[in-house]
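Chemist: Presented below are the structures under discussion, each in the form of structure tokens.
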Structure P
Amino acid sequence: MTDHDVSKRKVLAIVTNYGVEQDELFVPLDHLRGWGAQVDVAAVTTDEIETLVGDKDAGKTLRPDLALSDADPAGYDLLLVPGGTLNADTLRLQEPATRIVRAFTDSGRPVAAICHGPWVLVEAGAVAGKRLTSYASLQTDIRNAGGDWTDEEVVTDDAGGWRLITSRNPGDLDAFVREIDEAITA
């Protein structure tokens, strides 16, 4: 990306329709949209997305812009993968989600995943040789998939020809969004 005009940037967020961690979706979404980027949210279906707070309490709802199966990753500059245990566990089983991840990584475009979000990257075979962080319970899965897991608020890794931005949990959102900003204006 050479044009630094954020209003020309398109971000794709991929989620399921239930269980995405509210702030891990809404904080980057609202920030990027407020900054002028176009952000589309793709879910398993076009039914309403029901977020959770702390994996248990009902959060905000949101109507997705499109279904995962209809998302064309070629039209986007950055992929956002929010967490939430239920969301991430279900998302990694969705073939369109793993296909989207591979399309981004194969083309060298950045991926930003937080908390349990890296599970879909593990499933897509995208963490081998990458240094990353996540919710602590994913560290064995990441290491078994060839990734180098570390416990830091945000990790940015450019190995393999594409940028991976990861964070551990909603408490790391400021650092996570800061790294997304840098990637989208690079």
Structure Q
Amino acid sequence: MDWELIGQSFWPLLVGGLTATIPLALASFAIGLVIAIGIALLRLSPNRVLSWIGRAYVSAIRGTPMLVQLFVIFYGLPSIGVTLEPWPSAIIALSLNVGGYAAEVVRAAILSVPKGQWEAGYTIGMSNATTLRRIILPQAARVSVPPLSNTFISLVKDTSLTSMILVTECSRRRSGSRRSPSSS
């Protein structure tokens, strides 16, 4: 086994992962988690219109392939006058995708908190928002960590799709000089 060859092949992938794939995944996950919390709260809203908006978003995101979402953001938006660079396009598309999937995780985690916790907050004079922020969300966060970890792992794998919109991440990194994929 030629360890030098393995080292030469592995190093560019490691550098690509550390400098492109991981930052892309972390940024997209952070933004997507904020979207997910908002959508989950919409889905839980007693207002039927707000609940329907949340449900429509989740259905649209979960019902279309990630590659289609990337193409719509990067290639479709310029047709209506919105042109974005590859990296912002990738972050937007990945964040919207994570938001759709993680919204259901967050919603389920909030619903898993016993109703008595809400009542306890009301009993000591907390408003709905304060009860949610101080009592419900911390307990829901504990429950949602394992499925959100799986969502993050899927996101890291989905970053390879961003190479289709010109984002160079670890699956496209080469050792030595920069060569196009067709020249190998």
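Chemist: Starting from the value 36: which structure in P, Q was percent of Cα pairs over 29 Å apart calculated from?
Modeler: Details: P: 9; Q: 36.
Here the read-out was taken from Q.
Chemist: One of P, Q was used to calculate distance in nm of label points 7 Å out along Cα→Cβ at positions 65 and 121, giving 2.2; which?
Modeler: Working: P: 2.2; Q: 4.1.
Source structure: P.
Chemist: A further question on this structure: Computing log10 I(q)/I(0) by the Debye sum over Cα atoms at q = 0.30, 0.32 Å⁻¹, for residues 33-80 alone gives -0.98, -1.03 for which of P, Q?
Modeler: On the way: P: -1.10, -1.13; Q: -0.98, -1.03.
The read-out comes from structure Q.
Chemist: Name the one structure among P, Q that helix-only ellipticity at 222 nm (-39500 (n - 2.57) for each DSSP H run of 4 or more, over all residues; to 500) of -21500 was derived from. The partial results should precede the final answer.
Modeler: Details: P: -9000; Q: -21500.
Computed on structure Q.
Chemist: Quick check: 3, 16, 29, 29, 18, 6, 0 is what I get for P(r) over Cα pairs in 5 Å bins from 0, in percent, for residues 73-160 alone, calculated from one of P, Q. Which structure matches?
Modeler: On the way: P: 3, 16, 29, 29, 18, 6, 0; Q: 3, 13, 17, 15, 12, 11, 10, 9, 6, 4, 1.
Working through the options, I get structure P.
Chemist: Which structure, out of P, Q, was FRET efficiency 1/(1 + (r/R0)^6) of positions 9 and 105 (r between Cβ atoms, R0 = 41 Å, to 0.05) calculated from, if the result is 0.70?
Modeler: Details: P: 1.00; Q: 0.70.
Traced to structure Q.
Chemist: Work out the source of 34 here, i.e. which of P, Q gives that when relative contact order in percent (Cα under 8 Å, 6 or more apart) is computed.
Modeler: Values: P: 21; Q: 34.
It must be structure Q, since only it matches.
Bear in mind that the values in this text are calculations on the coordinates, not laboratory data. Since the structure is predicted, the reported quantities are computational estimates derived from the model, not experimental observations. Cβ atoms are built from the backbone, for glycine too; each structure is taken alone.
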